[in-house]
Structure formats: C-alpha cells, structure tokens
Structure 1
Amino acid sequence: MSPAKLTVSLVTTVLNDRQGCAAFFTQMEAQTHLPDEIVIVDGGSTDGSWEFLQNYQPNQPYSLRVIQDVGCNVARGRNLAIAHAKHDIIVSTDIGCYWEPQWLEELARPLLEDRQLKAVMGSWQVRWEDLKSDWAKVEYALHDGPKLIANPKSHASSRAIAYRKSLWEKIGGYPEDLTLAGDDMVFALLLHQITDRVGCTPIPRCYWERPVTLKALCKEARRNFRGAAEAGIWLKHGLLVGGRLFLELLLLLTGLVWLLFASPIWIGLLFLSGFFISAGLRVIRLFPAIKRLNSCGYSDGWFQILVLEYLIKFWSIVGYWERFLYGFRHCRECRKRLRSLKIQIG
C-alpha cells in the first residue's frame, strides 16, 4: 500500500506588493514539497499586483487561484482564500516574508503523519542581514532579534501556521469584524481552546521583513494594538504601560510648570525626581539592548534605543485606547466568541 500523499493548500493575502508577489512565487516554487494549490486574495491593489497575479504562469505543477475583494480586511481575505481551498491541510503565510526551501514541508507534514493532529505552530524570526535601515536595526536590538520559537502552546502568527480546514470551520474562521490587525492572535486563542492536538516546528524557516522608517515602525505598533483593543485582549498592557507613560509625562510637566510658576522650588524638584527615577529605571532595563546595538557599530545607540522605546510604547497605547471602546460596539462578534470559550479577554 503506497503512503498517503501530502496535499496542501497554501493561502495568503496581498495589498499593493507586486515585488513581494514575485518573490513569493520564486520561493514557493523552490520548496522541497510544492503546494498542490495556492490561493491568494487581493484586497484591491492599485500598484499592479492584481494584474501580475492574474497573468502569472506557475513554473511548477500546482494550481493557482487568485481572487479580488476590494476593500476586504486581512481576516476576510484569509477566510475567502481558505473557503476556496480544495484540500484539508491549510498552510498560511504572509507575502513579504522570506522562506527557506524546507519551510512548507516541515510545517505541513506532521498533519499527514499524525491524523489526530489538528494544527502546527510555525516558528519565524527577523534576520539582521535582511534589515534595510538603521531604525530597523535599532528595533532588532531593542527586541533581541524579534522571533517566535514555536512550541505546541504558542500563539503562532498566520505568517507561519498549518491546520486542517475542518478545524478552521469549527473555530468559525478569522474574526472579520476586526478592522485590520489582531485576527491571527484571536484565531490562535480560539484554536487552543478548541483543541490540544497541536504540534510545532521549532526551527525558524520563515523570515519576517521589517519596516524601514521610524514612522512605519510606529504606524505598525499603533495598528497592531488597535486590533488587540478591538478584540478586547491585552488590557493589562494597555493599563500598565499606558499608566506608566502617563505618570512620567505628568511628573515631568508638573515639575517644569512648578519650577517656572510656583514655589517652593523643592516641590517641583520632587516631581522631576520622580520622572528621572522612572526614566532611569527604564534606561537600566534597556542596557542589554544598548550593548547589542553598540556592538554592531552604533556608538550613539543608547539615544536611538530610548527614542524607539518611548515612541513604540506611546503609539501602541494610542492605538489601544482609541479602539478599545470602539470594540464594544463594532466588534461584538469577536468578543462574544472569545467569551463563549471562557477566554479572558482582558
């Protein structure tokens, strides 16, 4: 009796990334195990991506299906792609990454070898050599090389995850009422509540590309935390990190105003001392990141690390609180799904 064949549907979404689409096909067609089909949903690209996808002729024997849904968010795009997928084993990723040739096979094969397995959490990381700007390198040092070394309980990003289509159906798909981000985190939370038949690939073979500019890094932080707020998760982060930032700002402004317009002076100095103690403790915590950046030739790394630390936290908190209340009204279905499985959404 011949062994069962590994049949895989690879799904992804895209919006205005023609160059990423070309790189995606090149790397997927070099995989040690080819997908049997690729399904891509375009959210309404205007840079030629959609035309490229329509005209692309695969260089390997797999079927390609491209769908356009103008204005759809990432969650709806993923759901559309999976709904149109023909095979039970779904591998999900994001265009704009880099992949080693073994990536797809290592992620999907455990589902073939163990019929009881429902999902496989994939690892990913950011590589120093892929970074295209100083600010991206500062972020790399700040987070000690962003990465996920997956284990069966990891909340894997949908840039590197495999699961059975039947599990996606049981979960109810990705939460489409979230505006843009956070859908894969919610999906992972729901997944782990529904099944414990989960495997992992602990070797990163998917590499995440990072934004180039400081503005883009801040925009990404704001977007990601907007999604978390809409879902109602990460509330502790919103309260603690936001509360400390607010306290530092209050201490600094109160101290300066007091020194300029009030007396006795020692009260103003007391407020400023509180600010400098908090900021000083933050700098001490950042010493390892500063050392990592300095070792790469950035002698003024301490200042760049501190700037990025404050800006990323500031914009993440802005994003969180501008969407937390919005979620009560507009993201009820997502929050209801989390509550129905007794997931602590705070």
Structure 2
Amino acid sequence: MMSVAVLECVNLKKYYGHVRALDDVSFTIEGSELLAVIGPSGSGKTTLLRSVAGFVRLDSGRIYLHGQDITDLAPEKRDVAMVFQNYALWPHMTVFENIAYGLKIKRIDKAKIREKVEWALKFLGLEGLADRKPSQLSGGQQQRVALARAIVVEPKLLLLDEPLSNLDAKIRLRIRFELKALQQKLGIPTLYVTHDQEEALSIADRVIIIHNGKILQVGTPEEIYRNPSNLFVADFVGVNTIIKVPVKNGVAKIGNVEKRIPNQQKIATVVIRADEVILSTNKNVESGPEDLVLTGVIRGRLYLGSKYRYEMEVDGVNEPVFINHGSDVETGTEVKVVVPKGSYFIF
C-alpha cells in the first residue's frame, strides 16, 4: 500500500502581472524530511512558502497535507506552523506568553498550556527566560522562542522562512546544528526557505533549486552539488569560476578536455569548482584521464585567511581564471592546475 505524502504541491501558479512568481511548481515532502528551497532574490521561494502557509492565494494548482486538500483553507485552519524571518514575536508579551499564544487561540486548558510551554522552554534551552520580553533577548534566543511557539502547537508541517538570516555568522553556524538536531528529534516534516546555499546543503535531506518561479532541480544535497542538471544550478551552487569558450565544429575545448556541444551553440560555458582544484608549480603533477588540466601564470592573488584567491592567465583562454588554494604562490609564477573529474562541468 502506497503511503500518502505529507505535503503535495501540484502545478502551483501565481502571477503578479507579467511576473510569474510560481510557474507550474510541483513537489512533495515525504515522511519527516527537511526539504530546503533555495534560489536568488525574486526566484519565487518566499511566495511558495507563503502559499503553503495560506497567506498567498494561488491562481491555480492544489496543495494537499496528508491527503487533505488545504488549498482554500485559511492559514489558521491548515495545521501548519511558520517561523518568520523577523520572528514576529509580540513585543508586549513575555516569552511564556509568546510561546503560549497559539495554544490559547486553540482554547486549550490552562494547565495543559503551562505543561506544554514548560516542555518547550526546557527543550529549547530557554529555562529562566519565561518572564522576559523579546527586547531583553539575544537574536539567538528570539529565534528559539519563535521556534518554540511554532512546535508547541504540534503542527503537521513546519515552515521556516530564512530563520537564521538575522543572526551573525558564528551564531548561524552553531544554530544550524541545533536546528537539524531539533528537526530530527521532533520528526516534524519541514519546508525550509533560505537564500544561503551552504545552509541548505548542510541541513536539508533534499533541496529544491528554484529560479524565475520554476523548479530547476530537486535532489539530495550531494546530487545537487555533484550532478547539476543545468548551467544555472551548476553556477548557483558552490564557489565557482565561470569560463566562456568558443565552440568550433560542434566541439568546445579547454585545456586538455574536449566536449561535443549540440544545438549549434557558438559559445560553451565551463563551470569549475574553485575550491576543489590542485595547484602546483610542478609541471609533472599527476592527473587522471578525465581530469581537466590547465597551465598558465599567476597574475594576482588575495589572501583570504585559510587560502588564497588567485587570478590566472591560462593558455588558450581569453579571460582570467579564478581559483582558491592554500598554497602560497607568488604572482608571475608558472603553474599547472588540475581540476578533478566531477569538479568541472561544460554546458
């Protein structure tokens, strides 16, 4: 017997004038997975999340939660909980009152509300903060209060709208681990929207890449990173160098690699994972038969702390090539760069 998807979105469309915010979007969330949605600004990811929450009225398409059609239900009747980017905590309420708010709306018994809120405070490490106002909390504490308010109502689906974007970089890294552990422990299916690709890859079970209202690829973080379906995905995910090369007689050539290009393209695009190259001043550095090998001269460098960012003039390439590497190489040095198979793509 086939199990019903927790969330199923079918052919969702939302237009704002000539802008297609959602252009025939379909996907599912299975089991207790965390599904991340990433894309550039204006790609449609927030519209998608708000459509599932019920704050955006679709032009067409259907949304099912555990098999029930919720497309036309009001937000408060969907049995989903959303954590907003700015947390949306009530400034005049205490932490306890903020967390209890959704339970009061559901008219749950006072004793049960206290029990649930005290559980959430302990679960999220907020003991001792129950009587504080949001203005007396750090950004990380506010974020945990917003999460507590969402999970205490035991939703069927958790929606997270860039929940870490207001935190500084060091706290964001720590909270990623907390969020992932929390989601796994609770087992709540989660739709997570972020502009931060590293964040999405690090915590998601699967990832959706969306651009101009269309889903370009859905897969595990590893599949998205290692097997991008098109140029946009390859360029958007990872730290990359983009090189344009001419196509002659249907063949694009860069370094030692040639690839046949269909459809009478005049220009091919090479995407190189800039962090994954081998840089050597030894001209006899080893390489595999399908590795891309480039030779050239270092023309510029920037110190980034753990590595350098190099600008290279590469033989046979008419534009600078940028790579990252830990070796300290002076400008003017002749080098060889090996890009392993799977660390470059030609489109």
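Only the coordinates and a few stated rules stand behind these numbers; no lab work does. Bear in mind that the values here come from a model prediction, so they are computed numbers and not experimental data. Cβ atoms are built from the backbone, for glycine too; each structure is taken alone.
For the read-out Cα extents along the principal axes in Å, a value of 88, 48, 39 was computed from one structure; give its label from 1, 2. Only structure 1 yields this read-out. In this comparison of 1, 2, the computed figure 15.5 for mean count of other Cβ atoms within 10 Å over residues 143-150 is attributed to 1.
Computing distance in nm of label points 7 Å out along Cα→Cβ at positions 175 and 319 across structures 1, 2 gives 3.6 for structure 2.
Among the shown structures 1, 2, from which was the value 23.1 of mean count of other Cβ atoms within 10 Å over residues 103-110 calculated? The correct label is 1. Given -17000 as the derived value for helix-only ellipticity at 222 nm (-39500 (n - 2.57) for each DSSP H run of 4 or more, over all residues; to 500), which of the supplied structures 1, 2 does it correspond to? So the calculation was done on 1. Hey, percent of Cα pairs over 24 Å apart, for residues 71-246 alone derived from one of 1, 2 reads 40; which structure? Matching structure: 1.
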